[in-house]
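Novice: There are structures below to look over.
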Structure P
Amino acid sequence: MKRPSGERRDFARLRKVMIELGRQKFDDAATLIRFHEGLLFMRAYPQSRAHLRHTERLLSSFKKRVDALIDSGADISLFAEPNVSGIVGTSFSALFSYEVVREIARLFPAETSIDWDGYEEYERFALVASEFLPLIEENAYVEPRFPFLEWLSRACPRGQRELAWLMERFEQLDVSEKERASLFNSLKLWLHWEFRNERRSRTRMKLSGRKIFYHEGALIHRREVSIEREMEAPPLPVTKLNRRDGQEILDLGRATMAARYRELHGFTFGDAGSVVRAEAGRGVELFVWGVGAEHRLPTLGYHAALLVKNGVPHGYAEALSLFERSEVGLNLFYTFRDGESAWIYARLLKLFRQLLGVTAFSIDPYQLGHYNEEGIESGAFWFYRKMGFRPTEAELFKLMTAEEARIKRRPGYLTPSSRLRRLASGHVLYQYGRSENDRAWDNFHIRNLGLRVQSRMGERFRGDAQRMRQASVLKVSRALRISTDDWNAQEQRAFSNWALVLSLIPDLSRWSEDEKRALVDILRAKAGAQETRYLRLLLNHSRLRAWIIKLGSSKKSKG
């Protein structure tokens, strides 16, 4: 099939521009970064096979370009900015948690080290390191600014990298994983990461062997996207990955996030055995996984996602779910936000509904721009509004309605930043398959459950959390007429956490036997192999749902 003549001219013009840019010498970091990010976008959204090959060749030249810029003495500090960090030939230092340092050091042993420049935590280092550097604490008392790096270099075996040796010492400490992380984090050690190898940098980081989708026509615009239409379309093809392939996805996700200074619970503690892959179409793959039982949240079901476009990491997401409601956070990387963002978002919500059974999607105010100027500048509130979301607070709903009327009356009108900040100060919600009058979740916030538990602890247990836990477990066990003695440790932990909330339900002991049995199944499923079963079981317990909504809702009027 021949392309229309106009498209052929556009492709020829683009190719000519790329050839000219490829010959150009860049004298400053800002311009070279713009070129790099433009190439990354074209790598994810190629228009033809020839276009893709030329883009790949230009990306392969970036190590030389960056080296030349550094050799020229130009200011390269912009390369360390979070939106563009990780370009081949550059480096940065950042403070990460123990778990992230451990994984990045494992994945990139030759490119990572500890940045000791300006380190001041001498006494704390001596206190912690005394577990594996004999007599160091004594020297620290004698010399306040003692040469601790000499101690490290002498103790580290010849041929072994210092960071690898240090991480091994922490792994061998006879303490719990939580205590080990706390000790390491207390040292405030900055990880230094050098992106020497183009394929291990953000410049070429990708999944290999993907079938490429070529964008021969226009991109899908937001006005063409309907969440409802996506929800009603056939299910996305989903494949469960084996543990080895799941680990590959988690490794890519962790590297992708850390290269941008980011940490997320689901990436740090992701369960390689729970990863599924969904084909969203147009070269987009959505990888979703949960976390192991030991890292799960008390009541919410937690799932993370990595978005990949033609093999290129495109963004990430997380879903925090309870019954049919899910708090969804999506972040498309800065480079790709002019792509098919709305369509990808709608596909992601469809997948969460398909996997988790959720149908009410809530967006946190931060995503809209609350204490987030990037969200205000991008008009994030209107992105979600045009996708069908609505404010849950009456005052904000009224403000939005008035603003929509202004937009309709005055072509070219833009909402002032001050008004956008006000609109962004509350949650917005999208509900699929429910009446507009169904506002059950409008004033629900998970923090309200926590605040009720804190109030009970202060009023009845004089602020003693342990005593309250014991009393709650005993009270709920009696109400349900069960013993948890033969439950495993993670099941008991899940029961203990839920007992804090269930103890707030006054009529729990009067529930029917079927309701009690179903509740016990839910509590044990919280610590099961995957949280998807836990969420599915929650959907079938209407009495528990009613109480959780009541306990977690504020008294604000609804929009």
Structure Q
Amino acid sequence: MKKILVFALLILGTKLFAYQNFALRIEPSSITVTPNLHSGAFGEYNHKWFFIGGRKNGLHGFLTPSAFPEEGINDSIYIVDPVTNQQWNASTHVLPDSIREAITTSNMEFYLNDSMLYMVGGYGWNEGVGDFITFHTLTAINMKGLMNAVVNSLPIESYFRQMTDSTLAICGAHLQKMDSTYYLVFGHRYDGHYDRTDSVSVIAYQAYSYEIRKFKIADDGTNLSIYNYSAIRDSTNFRRRDYNLVPTFDLYRGEGFIAYSGVFQPHVNLPYLNCIEIFKDTVIVRNDFNQNLSQYHSAVCPMYDSSSYLQHHIFFGGLSMYYMDTLTQQTVYDSLVPFVRTVSDVVRDFDFAYHEINAGIRMPALLGTNAYFFYDLNVPMYQKHFVDLNSLTHHQRVGYIVGGIESLDLNIADNNPNAQSFASARVFEVYVDTVADTTTVIAEVNNDVLNFFCYPNPANEKAQVEFELKKSETVKIELLDMKGSLVQTVCDKTFDAGKQKLVLNLQQLSKGVYNCVITVNRHRKSLRVQKQ
């Protein structure tokens, strides 16, 4: 196969920042026995993959009562051997309702601690209440015993234990562990039938946690409880869910996590673009960086280059406000946050600065959203969580992208999501090709202009434009028609550092779509504005 070098397409700027001596390849896998699932718990234990909970249909609907149809519930436990291409499964209906309902939810949080899988929260149907709820459970699953039982068609009931606590009623978050402390990061609680309209006939409760909840788990194999509970609260920055939480480390703060993007901002139905670093003793909101090319939960592969001290977080597909137009090689902004085929790389360097590039290859379809990433069983790892780039062979498989939501079009939410998308059973292999004696110059996505938004969008007579500057800059904002002709110069002046707001007057414009372009230091970002 022809080698595809990682070359960043000129996205929003041309500032060169590094050299990268590896390339990525994505190929179809010969593994054909994985279930068609997304948004569940997954992991690898004893060289086999497991899948619990999640959904078997595509993107959820947006109107009750069909948003989360019953036939989409995954009520089986799947075990897959990626080497022999074998699958085993067991029904959850042999379990008590309290356990079965909790582990067949979607968007639950989970962590595999040695052979014990801890599952927290999740959104699903509760027969006792007669409605959808966010479960307030912690379920402990002995994966060593369970996987052996499933493979050998033995009873599974004895491998589950459960406790309840209202602080665990969270979905769309992540559960991670540092030292002996568990971190339940962000997320929300949603009780009732999901409906994105404000219909008076729909009674639902939603509350973001605004918190990083910390606790320890006491588990002697019989008794299960949490203790040493505390929470870090931030109502401005922690209002997010359905994001990516990936490992990081530095020489000063040790191990930690980075929370990338997520949804939704309080004043506008758009995702966050910044990221948040979470360490044992501190939390740092990185408002100096925007992740432009991926803003929703997706398959992610962390990699580390110890020769240049670069941490790479590779994001495969998913949902994003920005994507590349393959014909014009320009970025396209879409406020509907469409499904994309983008593969992007966010690099954290030795000076703790972030850089984002387009990896130069694309997903084979509009997939990756809520997908699973499994490391190859033989890939060398750096500090347990990163693919060790410096120990790879010249051409090596590093992992697999499994399942997730596959969409037939960029935007399907206003159509019929259940007809326009589906849970994928496809598996793709991810290869890293190290390039001897070759350096490929790459260009980063420009971050001179941060948090460039326009709302409401579509708009009638007026819209509000927001952006943020790292330092005082001369800013030009222009409104162009779809042919590229200038319609209106909104501003051309110097602004101070910080957040800025302007009114976009659309009264004299004909109905249609326009490009709102902001230029700072010859770097441009654009977004599409629709006049109703």
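Novice: Among the shown structures P, Q, from which was the value 12 of relative contact order in percent (Cα under 8 Å, 6 or more apart) calculated?
Specialist: P
Novice: Say we calculate FRET efficiency 1/(1 + (r/R0)^6) of positions 101 and 293 (r between Cβ atoms, R0 = 30 Å, to 0.05) for every structure; which of P, Q gives the highest result?
Specialist: That would be structure P.
Novice: Also: State the single structure among P, Q that was used to calculate FRET efficiency 1/(1 + (r/R0)^6) of positions 53 and 301 (r between Cβ atoms, R0 = 35 Å, to 0.05), giving 0.95.
Specialist: Q
Novice: Could you figure out which one of P, Q the value -1000 for helix-only ellipticity at 222 nm (-39500 (n - 2.57) for each DSSP H run of 4 or more, over all residues; to 500) was computed from?
Specialist: Structure Q accounts for this read-out.
Novice: semi-axes √(5λ) of the Cα gyration tensor in Å computed as 38, 28, 22: which structure among P, Q?
Specialist: Q
Only the coordinates and a few stated rules stand behind these numbers; no lab work does. Computed from a prediction, not measured in an experiment: that's the story for all the values here. Cβ atoms are built from the backbone, for glycine too; each structure is taken alone.
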